[in-house]
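Each structure below is given as C-alpha cells.
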Structure P
Amino acid sequence: MAQAADPQALIDAAALHQRAGRAAEAAACYEQLLRLRPDLPNSWFNLARLQRALGRYDAALASYRQALERGIDGPEEVHLNRGVIYAEDLHQDGAALAEIEAALAIDPRYAPALLNLANLHEDRGRRDAALRAYERLLALGAGAPHHYEALARYASLHGAGSADDAIVRRLRAALDDARADHAARASLAFALAQLLDGCGAWDEAYAAAAAANAHSRATLAGPPYDRAAQERHVDALIAAFPARTAAPAPARAGEAPIFICGMFRSGSTLVEQMLAAHPDVEAGGEIAFLPELVRTRLAPFPARLAQWTPPRLAAVAAEYLALLARRHPGARRVTDKRPDNFLLIGLIKTLFPDARIVHTTRHPLDNALSVYFLHLDPSMGYALALDDIGHYYGQYRRLMAHWKSNYGDDIADIDYDRLVRDPRPETGRLLEFLGLPWCEDCLHFERVANDVRTASVWQVRQPLYTRSSGRWRHYARQLEPLREALGDQAP
C-alpha cells in the first residue's frame, strides 16, 4: 500500500483497487487518506459509494454527511444518494423522503431526485403523488435527463381508455423523437405495449412489445442470451448439489426465512403481499444478499462453495439473519422474494436447512408472454426473444425438478391461476406449509400499506382478479415460436 504520508498515492491506489473490483481495499485506502486529510469532501463521497456497495449502510450515510458538512459541490446528489440508501437498503421511507426533498430544495429541477420521488410514491401506492412528481419532471421539457423514462412510467401509471388516447399519441410521438436513444425507445415502447394491451388492441400491442425488445437488444454490447452457457450453469448447479445437504448452523424453529421464487411474472409478488397481510410475517421484498454473495465472495459459483468450511458458512448465514433483523426489527418471519433465487435453492438449503421455499408457477404461455411484455434489465437477455424465453423456461423447469428431488418436502408449488380462481384453499395450503395459522386478512392483501418495488406494484394494490389468466390466447398466432421452443411443456 502507498505510504501513509502521501495522500495522492492513496487516492491513486484507491482508484486502482476500484477499477479491479476490489471495493474493500479501495475503501481502506480512502479511510487511511481521510484520517490524514479529513477536509476532502470528494473523498468522503467516494468512500460513501464504496461503503454502500459493501453493505455498510450506516457508515455510508455518515461519510455522505461528512461530504455535506465539508462543502462538497453538488450537495443535491449527496442528499439523493442518502435517500436511495434509506429507501432501498434500510426501508426507511420517511428518511428517504426527507433526503429527496432536501435535494429538491437545493435544485427544484434536479431530474434524478424528481424521478426517485415519483418512484418512492409508487412503491408506497400513492398514485396521485407519483403522477404529480412525474408531471414536474416532464415539465422540464423533452430532451431533459430522464424525460423519456418519466414519460414511459407516467403513461403506465396514467393508463389509456382507447388506442387513440392522448397519452398513446404522446408515446408514439416520443418514439419518433430523434433525440431518443435505444434505451429511451425501449422504455417508451414497453409502456405503449402495456397501454395497448389494456385497450384490447392486441396486434398493435404485440408489435410495440416486439419493437421494445428490439431496442433493448440494441443496447447490448454482446449476444443477448447464450443458451449453451445457461445449460452448462444448470449442469454445474445440479452437480454441486447432488443430494440434500446440511447447514452448519440452522436457524431455530420458527425463525427460518421464507424464500419465494420462480420465473419472473409468475405471481411471486402477489404471494408475498398475501403473506405480508399475516400478523406473523413481514415482506422483505427482493433482498440482494444471496445474489451479491454469489457474485462476489462465492465467485465462481457454485465451484467455490466446496472450498468454504462449515464455520464460514455459519458466519454467512448469521450475517444474512442479522440483516433481516436490522431491516425488520421484531418480525417473526420475513420473506425474501427474488424470483431468480430458484437458481440458488441449493445454497439456501445449505445455509438454512429449515428454510421453506415457496415456488410460484403459472401457465407457461401466460408466464412467457408477460416476461416478453416486461421491461427487464437488458442483461437478462433471455427475455428479449420468445424462443429464448422458451429455452430459459426449459432450463428452469429442469433445475426445479432437481431441487424437488432433493428438497421436495420443503418446496411448495403455488399455482397463480388456481390461486386467483379460488384463493381460500390455496392460501390455506400455503399457510399450513409455512406453519402459520389461518388469517382472513391474507385474502385482503390489497390493504397492506407496505413498499412494493416490482412491476406488479399496482396489480397487488387491487383485490384478486382473473383477467391475466389465459391472456396468451389474444396472442396465439404470435406465440407459435414460443410453443415450438417449449415443446412438451406448452399445454
Structure Q
Amino acid sequence: MNVNLPSKVVECQNFVNGKWLTPKGEKIEITSPYNGKIIGTFQSTTKSEVDLAIEAAHFAQQSWAATPMKERTKVMFEFRNILLRDLEEITHIKCSESGKCFEEGKAGLMKGIEVLEFAIALQNMDLGGRVEVSRGVSCEYRREALGVVANITPFNFPAMVPMWTIPIALTLGNAYIWKPSEKTPLTSMKIASALKEAGLPDGLFQVLQGAKETVEAIIDNKHVKAVGFVGSTKIARAVYDRGTQLGKRVLALGGAKNHIVLLPDASPDLAGIGISDSFTGCAGQRCMAASVLLAVGDVDSHIKKIVERASSMTLGKDMGAIITNSQKEFLHSAIERAVKAGASILLDGRNAKAPQGMEEGNWLGPTVLDQVKAGSEAAGIELFGPIISIIRCKDISEAMKIENSVDYGNACSVFTQSGALAEKVIRLASTGMVGVNVGVPVPREPFSFGGVNASKYGHGDITGQHSLDFWSNIKKVTMKWEKQNDNNWMS
C-alpha cells in the first residue's frame, strides 16, 4: 500500500473569517476505505452558523471585488506554489479518506492545479471589449463578480472537483462558500490553510462542514447568488430545483453511464490499456469511468487484452478502495444480479486480494461482465465501481442506438483507426464529451468540462472558458460624449 493513513483521529472544523471553529451540530465520523477505521470526526454546521459565515463572506467580498484582478491573481499564484510544495502531503490526506491509490490521487490534484493555472491566466485573457458602434458611440462589456457563491462537492475527488471552481470564482472577485462531502472533509482543511497562507483576505473563503441540512441552509441564504454541485443525478436535480426556485444560478453535475464503442480495427494494445484503465481508475468511482463496452463485431482479441490489463491491477497500489462497506456490498450484489440476468463473468473482482493488513477495508477488484443485455441493470444503472458491462453489437448503428437510450450524457469514447467511423460516433453520441482512442475524455483547460441530459442540470460548463459566465455577470456599457452632426438611429 502506498498511502499513509493519519496516525490519530483528526477533528475537522469549519474555516470562517480566517479562523478554525467547531460547529455545534450532529457529530459525524469519517472512516478510511482502506481499513474501515475512524480517521476523523466533525460536527455539522447549523443554519444559524451558516448564515453568520455567509454574512461575513458578503461583507468581505465587496472590497475583494474592487481589488484589481492582477492583485487577486497574485494570491492565486502563491496558492499554486503552496499546493505544489505540499503536493505529497495533501495527496496522502485525500487518498486516506477517499480510498484512492497515491498516483491517481496526485494526478487529480494536478488537474485541479491546471484549472488554477487557467484562472491565473485570466488577467491576460479575459480583457473585455470595446467597439465604436457608430459615430461618437461606443459599446463595451465589463465582467463583474456575482458576490457570494457556493459549491457542494463529492467524496470521490476531495481536491480536484473543488479546485475546478475555487480559483476561477475567487479570481473573478467572488467570495466562496465550500461544503465538502461529509465522507471526505479532511482535505478541505489543507486547502483552506493553503489559501490563508497565500494571503487571501479573511472571509472570502469559508469551509462549512455538514450534510443535507447544511446544504439546504447554504442554498437558501439570500446572499448566495450561484450554486455549483457535483454528485449523483438524484441530488443534483434536488439542488437545481431548490436553488432555481429561489431565483439562483445553479449548475449541478450528476451521474453517468459512459459507453465505449470498440471496433474491430482498433489497436489492441491501445484499446486494452485505455479501456481497462478507464473502468478501473479511481476504482470506477468517477463520473467519467467507462461503464459499458459496446463491442462491435469480432473484438474478442481486444477484450482479452482488456481482461489481461485489468487482471494485473494490485489493490492498494494500482487501484484504490470503495468508499464505504455498504457501497461495496451493493456492487457485490449487482454482480450477482447481472449473472442471474444472463451475463457471464470474464473477471470477478470479488476474488481480488486485499492489501496485507488492510483486509477490513472496502475492496473490490476489476470485474468484467460479458453478454450483458441492453436495458438490464448492469447496462443502464450507474453502479459506481470497477465494473464494465460488455454488450455485443452487430454494427455501429446498433451500438449508438444503445448509447442514445440511456438518460445520462457525460461521455462516450470510440476505439478505432478509422477517422470516418470515429466521426460518425462523435456526431451520434448523446454526450457532452467524446473521446477517440481515449478512455477518459476529460478536456484540458481552457476546454471546459460538462455533460448533457441527466448528467447536468443548468446551463454552461463548470470549468474552462465557458465557466466564466456562470461565476460572473457581464455589464454592457454604451457611451456617447458629444452630439454628432450626422445623427442616425444609433447616434
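The numbers here are math on the coordinates, done by the rules we state, and not lab data. All of these numbers come straight from a predicted model, not from anything done at the bench. Cβ atoms are built from the backbone, for glycine too; each structure is taken alone.
Where does the value 18.9 come from, among P, Q, when mean count of other Cβ atoms within 10 Å over residues 14-21 is the thing being computed? Mind dumping the intermediate values first?
On the way: P: 14.9; Q: 18.9.
That value comes from structure Q.
Check the numbers for relative contact order in percent (Cα under 8 Å, 6 or more apart) across P, Q and tell me which is largest.
Details: P: 13; Q: 18.
Structure Q comes out on top.
Ranked on distance in nm of label points 7 Å out along Cα→Cβ at positions 238 and 446, which label among P, Q comes first with the largest value? Walk me through the numbers before you get to the answer.
Working: P: 4.3; Q: 3.8.
Top value of distance in nm of label points 7 Å out along Cα→Cβ at positions 238 and 446 goes to structure P.
Comparing distance in nm of label points 7 Å out along Cα→Cβ at positions 142 and 374 across P, Q, which structure shows the greatest value? Walk me through the numbers on the way to the answer.
On the way: P: 3.2; Q: 5.5.
Between P, Q, the highest calculated value is found for Q.
Upon calculation of helix-only ellipticity at 222 nm (-39500 (n - 2.57) for each DSSP H run of 4 or more, over all residues; to 500) from the atomic coordinates, which of the structures P, Q produces -11500?
Q
FRET efficiency 1/(1 + (r/R0)^6) of positions 22 and 382 (r between Cβ atoms, R0 = 30 Å, to 0.05) was computed and gave 0.45; which structure, P, Q, did it come from? Write down the numbers at each step before the final one.
Details: P: 0.45; Q: 0.25.
This value belongs to structure P.
From P, Q, which structure was log10 I(q)/I(0) by the Debye sum over Cα atoms at q = 0.08, 0.09, 0.11 Å⁻¹ = -0.51, -0.64, -0.91 calculated on?
On the way: P: -0.54, -0.70, -1.07; Q: -0.51, -0.64, -0.91.
The read-out was computed on structure Q.
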